[in-house]
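Listed after this line are the structures, all set down as structure tokens.
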Structure P
Amino acid sequence: MNDTYLQNTPAGKPGPTPEIIRIGLFGLGTVGTGIFEVIGKARNAHAEIRRICVRDISKPRGNDIPQALLTDRPEDILEDPEIDLVVEVIDNPDAAFRIVTAALCKGIPVVSGNKTMIARHLPELIELQRRHKTALLYDASSCGSIPVIRNLEEYYDNDLLLEVKGILNGSSNYILSRIFDHDEPYAEALAKAQKAGFAESDPTYDIEGFDSLFKLIIITVHALGAYVSPEKIFTFGISHLDEADIRYAREKRTKIKLVAQVVKVNPDEFTMFVMPEFVDRSKYIYSVDDEYNGVVIRGECYDRQFMFGKGAGSLPTASSILSDVMARRHGYRYEYKKMGYLDIPSYTTDVPLKIYARYSTTDLPSLLPFREIQESYVSPGYKYVVGEILLSDLIANRHLLDAPDTFVSNFPRFFLDRD
């Protein structure tokens, strides 16, 4: 496809007929079906889905999807010289990686929404784009309908950015909203999220924070130019949340939100983590409810900017995929500018955090190396401490927090003077 097909024409006269971009689609689940629907609705997309690769070609599909488009052979797309763009939205990250790398190696640009695959392999994927002079776009991988990646890549393409923080997972946020706004028990809120399609039958990926983690890794590459592998980042979810923690948050006039953040702790170092946080009414993300996501971007000279939108669901994600498809019509590609011309800060976990740690039989105060205990409470069935601990010590003792009687939540400490 010619990336320069758009031309200026005299006012009042029609321009040349735009060239159709021909798409090979991998995956026809919730998001893939949404993409088929969105492209059909977008009158000015000038895009068509030429072939769809699925795992089971005999599976019943919607009446609007022609059977003739379906194949179970990836090569029917990858070896078709008329395919201009591959769109990959399958669940399996290993299979997604094979498809994306095969396409890039053939010089075919790719749009992907697979945050697990991208977060695990981003340095290699960046190198493949450079080597084969093609593009991989993935705005849909982070925060659904919110265009975080492209904004970080283009608008915030300097070293004034200090922090990106927010609610990156719509499923866990829906559960927490049902708990704090509707007084529903955790189990009931989770069941409603599953029934509504916001959480899978196995919700581990969302409620344990892994979905937010992979999104944060991708965001950090575009925010600071630095890549950190998943195993080096502290991640803790909401599966151990119980009534005592909810009661404590309400006593403090806060909500608990599952928050991911990357923050420059000084000009030369940054840190990042995913964990529950006590959020008060003064914060933008306090009012981000249900399946919505909210991202706060903080800079040296522009203070805080806030982005809000749906982070889960077929059509919001599909609309983000369509945006990347349209961007490729204009030859857009990520330049990864910050990896090339900035002094990239170093990742550090030598950072003190203030946390709430609840326990019953697992003696967290004696097992975790708190630097200072600021508050403690002991009763027959419920105990907690509030204290300061290094992030590196939380990571080193992460296994202790897997006990079902434990829960931790963060108190915000960064840039409080600017809120």
Structure Q
Amino acid sequence: MRVLVLGAGVVGTASAWYLRQAGCEVTVLDRQAAAGMETSFANGGQISVSHAEPWANPHAIPQALQWLGKEDAPLLFRPRFDPELFLWGLSFLRHCLPGHTRDNIRAIVKLALYSRARLQALRQELGPEFGASYDCLEKGILHIHTDRREFARAVEAARLMQEFGLDRKPIGVEECLAIEPSLAAARPLLVGGDYTASDESGDAHRFTQALATRAARAGAEFRYSSPIADLIVEQGKVLGVLLQSGEALPAEAVVLALGSYSAPFLRPHGVRLPIYPAKGYSATLNLGPDSIAPSVSLTDDGHKIVFSRFGQRLRIAGTAEFNGFNLDLNPVRCKALLRRAQVLFPQLQPQGEPVFWCGLRPATPSNVPLVGRSPLQNLWLNTGHGTLGWTMACGSAAALTDLILGRRPEPEFPFA
């Protein structure tokens, strides 16, 4: 079967790998000059099944109201006339109901657990040098809390995730410090935490490029600097893709993995995807030899910021800004990342200037990605992963490969 994969981010590249391993003839198309150059480029670096609680939950609305008007708020909505954001927001409000939240957590945990297992199997298959190539760290993820009410909610979320098979364990302050001693200076701020020992971290950009190299060696074709103009559709059936160069590429199946751009790409064909871009920020620091910095990947839940260690680099990432497809760096939000890092780790001692970045996470109102069939025949969806693109990449790609080939996927997940 000839398959075109649209997008060479972590989700599209993983799709290419699993499709090629299943014997498909695979071509990946991307407008960038290499794999993993957009949303996968400088994200938080976590394989975080423990981050399965969706943004849409019963506590989201009071929090959002509390953050209104604050330029450095963890969640920032830019006032603008945007019908797409309005419709997305209405759906988001529906998903804040407790019953929806429980169902969405279950779906996210099930796919994320499967995906993490597939990533571990992939690493086993490709050898230890593959994990080393992207600074893989198997030390778990520690969530820290500085607000007692938020900690109480986190304990309840952890209980629910345990029910669905995740080993997320609430712990006290002293155990947090035992797991990550570099938090000692922040001890007066901490009220507790929770720890998922089976979670991982690493550089998603390097992972994507390493996997693209392996997929190319296995026979997949990656056509970079190849912007896509449109789908070739006849009577509701996708026959291929038209490039902006005018070249037409036929296919028996097309996988849409364009992240936040998936929705506007399909809109002219009458297909509306509930995806809106949520801009996330990151800062990458080179650490000096005397830095006291975390080695375990951390999530600061109250500020929606994560910290991941890649050798002598520290990635600080998070927050969400709803401002359309705007990719301008906001200096206030950049400084907020560094300010929080200095509060928690006053002895970081970075070398050189931080490297700031922002990218557009493809967010659905439920945080549940769209994986499976589209309304157009021969077009398959693998998009809408939000903050969990790398966490879910291998699992959604493996499951989608099963669907395309007419097999039943393993995870219990509401496939499209």
Structure R
Amino acid sequence: MSVLAMILAGGAAPGLSTLTARRAEASIPFGGKYRVIDFPLSNCVNSEIYNIAVLTQYMPRSLNDHIRAGKPWDLDRTEGGVRLLQPYQSSAEESGAWQEGSADAVRFNLDVIRESRADQVLLLSGNHIYKMNYRPMLEFHQQRRADVTVAVRAVGPYQTHRFGMVTTDTDGRMTRFEEKPRRTRSTLASMGIYVFSAGVLHDWLTDSGKKFTHLGGEFMPRLVKRKRVYAYEFEGYWTNVGTVPAYYEANMALLSDIPALDLSDQRWVIHTRSQQYPPVWLGSNAQIGGNLLSDGARIEGKVYRSVIGPGVYIGPDAEVQDSIIMNDTSIGDGAIINRAILDKNVVIGANARIGAGDNNIPNTTLPDILNTGITLIGRGAHVPDTVHLGRNVVVTAGTAPEQFTVNEVVSGETIS
């Protein structure tokens, strides 16, 4: 049984706002030193799957720089290994169209599947955080003589509108697939992890008489009616970090005394490409508690219940609480950061305040995304001294000091 894994790391992610202004969501830092893409890549190699294709589309340069030849995952191989498949225009017969979604991205790369001579194709999403051995699912697929197997997990009734919901018979064969229903009796949600028999996937994308854009929507319901589609139930930790609240909560969950996702588990290592940083340095007046600290962090102030990335500097009398601070960000003397996400290479001036006050008015331009009090500072932004920003504020990537004209606490606004 030969397997080709295809990781879908392509489209734009409006639910992550400025965090994806300059990168694909799969390359966003997570848990300090990791990237989101590290989890499906590591799951593959830990499952002894070494033939992997990463399908990119939206702003792939950061992702390409991170993966490169795949050495940290032992994927720099002469046979198999990892391939980064860039987006391209289709043939003249199709009017030179660009790929439009997950199913379309796979269709554009069917030649890769044919050339791999794989019996099974493992389709994975690049924006999920979890640890999973794919081998039992592949064996389940083979034992059931399935055309398609979908990984599922139980969810509560208040979550069903976020997922493709699955109904099965007593043998686990799927009898119905509903894409993000407002109401349903089903309790099993698709995880966006699929095993396809290679021939079925090829034929369905080329000969079904319909062009499919996404793997959900019309694609899965039609498959369920015509093919042998089974559900494989997964009971471990899994989360989709495609929105700001989900990304924030997944990072904060790592700070629990016994986190559901154990990143120190040597039996299932999450590999990543790491830059060389010195050890963490704490000043004589530093105060810390309940944090995740990465190499190269220099802390002279106070840090509580926060995820601190590599190379972060926190100055004297500065205070960081309940926040995510990404690589090489600098927080000036006396600054206060509360319930915020600061992207890479951000500069926060002395005595500035981020996440000030209790006004939780939703962001005026992104009310459905930023309404829980989280403030975002985009990559490379420079917040000048003494500026006070409230909650649900977005500072877009690259914002310069002279673009700040506020003289009082503002909430729910976007500064660019």
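Overview of values
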{"read-out": "Computed 2.1 for distance in nm of label points 7 Å out along Cα→Cβ at positions 160 and 192 - originating structure among P, Q, R", "value": "R"}
{"read-out": "Answer label among P, Q, R for the case where relative contact order in percent (Cα under 8 Å, 6 or more apart), calculated from the coordinates, equals 13", "value": "R"}
{"read-out": "Computed 37, 17, 14 for Cα extents along the principal axes in Å, for residues 184-223 alone - originating structure among P, Q, R", "value": "P"}
{"read-out": "Which of P, Q, R yields 0.30 [FRET efficiency 1/(1 + (r/R0)^6) of positions 48 and 344 (r between Cβ atoms, R0 = 35 Å, to 0.05), calculated]", "value": "P"}
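Every number in this text was worked out from the coordinates using simple rules, so none of it is lab data. All figures in this text were calculated on a predicted structure; none of them were measured in a lab. Cβ atoms are built from the backbone, for glycine too; each structure is taken alone.
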